[in-house]
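Multiple structures follow.
Read-outs throughout are calculated quantities, based only on the coordinates presented, and are distinct from any laboratory measurement. What you see is a predicted model, and the numbers here were worked out from it, not measured in a lab. Cβ atoms are built from the backbone, for glycine too; each structure is taken alone.
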Structure I
Amino acid sequence: MGHAEAVFGTNAAATRRPFVRRVIGAVRLEPEAWDEIARDAGTLGQAGMVALGAAIASSLVAAATAGASRAVVESCLATLATWPLVAGFLWAAANGLRHRLALGAALRLVGFAMAPLALIALAAIPIAHIQAAVRLLALALFFAALVAGTRQALRVETTRAALVCALAGLGLFLLTLAVVALTLPGA
């Protein structure tokens, strides 16, 4: 095994994993799973299913805590919108830093990285400290998975992948601020 294979975990003899094993591999930050996700265009639909699962988990929390059907729909749509938005910002950040990343690969990476967001469903437990801890844990695991996937896709070290992901997150944060500012009364 060469140096690059040892660092990035590539294995030419690796076989395609079933969907569930691919999701588990992504959550476990297995380099081989992320390699497969990054290079296999056929996993885009699966990435969408993972994002939809995260959106459903988010909706369950909204239903349990807010109870209003509007909150449930808004939560679901916001989580689903996160998928292409983060992917777009990830694509822009990577290519802006002169790393080749196709938009389809970015969509696959972000979709599978959203798998830990399903933990958000545990925030339906009506104890504020548990809700806060679950939300923080889910977001931290999402970021860790996104960094792991980005590292494998770009073939860069972890700190460089974290920088690309942080820039994507900053872009999403600034977009969110702009949307909130535009929707405030009197804006």
Structure II
Amino acid sequence: MQATKTDIYEEVIIAGFGGQGIILAGKLLAQAAMLSGMETTYMPSYGAEMRGGTANSMIVIADNPVASPIVTNPMSLIAMNKASVKKFGPRVKAGGLLVYNSSLVDEPVAADGSVDLLAVAADDIAVEMGNIKIANMIMLGAYLARRGLFDIERAAAALPSVLAKRYHKTLPINIKALQRGSQAAKDLK
């Protein structure tokens, strides 16, 4: 059997502390990838104490079946806080992407100078929009705009399936946050 050529193979880590919506953002990215017809794996991890503890999601997106959900050296890192940049930043592959929350991170640490650094003041934008809890969607929107795997509309379409029904009233602001993050990334080109 001949191996097929893979055009898309993206390993992503989304990291931060509990309460920043890391698990939700990872789940949304994986679900949106599936809606786009891609193969995906999603593996969340969080510390013993939910709010304030460490949290990260490993997502692999490809156009062929994915062999393992483990991501050691990601092509992309979405880092919501300083500790996440410190832990995962040096692991980003050469030529990869590091999207970091410049509201909480002064100077990112990357493997080398070939890593694309995208500073998004997600917390500041979220506060300006009236809800600090949407910073994760701002970061995800920025990542999607910069990486170009699929459009924001796919992520918006996947939101109702990953957000608990009791939070569906927040769908409009979450969609606006995805769009605002996307615009922030485009403005920083």
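As an exercise: semi-axes √(5λ) of the Cα gyration tensor in Å, for residues 41-112 alone, calculated from one structure in I, II, equals 28, 13, 7. Which structure is it? Answer for the origin of the read-out: I. Each of I, II could give Cα extents along the principal axes in Å, but the derived value 54, 38, 37 comes from II. From I, II, which structure was semi-axes √(5λ) of the Cα gyration tensor in Å, for residues 97-160 alone = 21, 18, 7 calculated on? Attributed to the structure labelled II. Ranked by FRET efficiency 1/(1 + (r/R0)^6) of positions 17 and 129 (r between Cβ atoms, R0 = 35 Å, to 0.05), structures I, II are led by II, which has the greatest value. When Rg and Dmax of the Cα atoms in Å, for residues 57-152 alone is computed for each of I, II, the one that comes out at 15.0, 46 is I. With respect to mean count of other Cβ atoms within 10 Å over residues 145-152, the largest value across structures I, II is given by I. Among the shown structures I, II, from which was the value 25 of relative contact order in percent (Cα under 8 Å, 6 or more apart) calculated? Answer for the origin of the read-out: I.
Computing distance in nm of label points 7 Å out along Cα→Cβ at positions 33 and 65 across structures I, II gives 1.6 for structure II.
When helix-only ellipticity at 222 nm (-39500 (n - 2.57) for each DSSP H run of 4 or more, over all residues; to 500) is calculated, the result is -11500; to which of the structures I, II does this value belong? Going through each structure in turn, the value belongs to II.
A value of 25.4 for mean count of other Cβ atoms within 10 Å over residues 25-32, calculated from one of I, II, originates in structure II.
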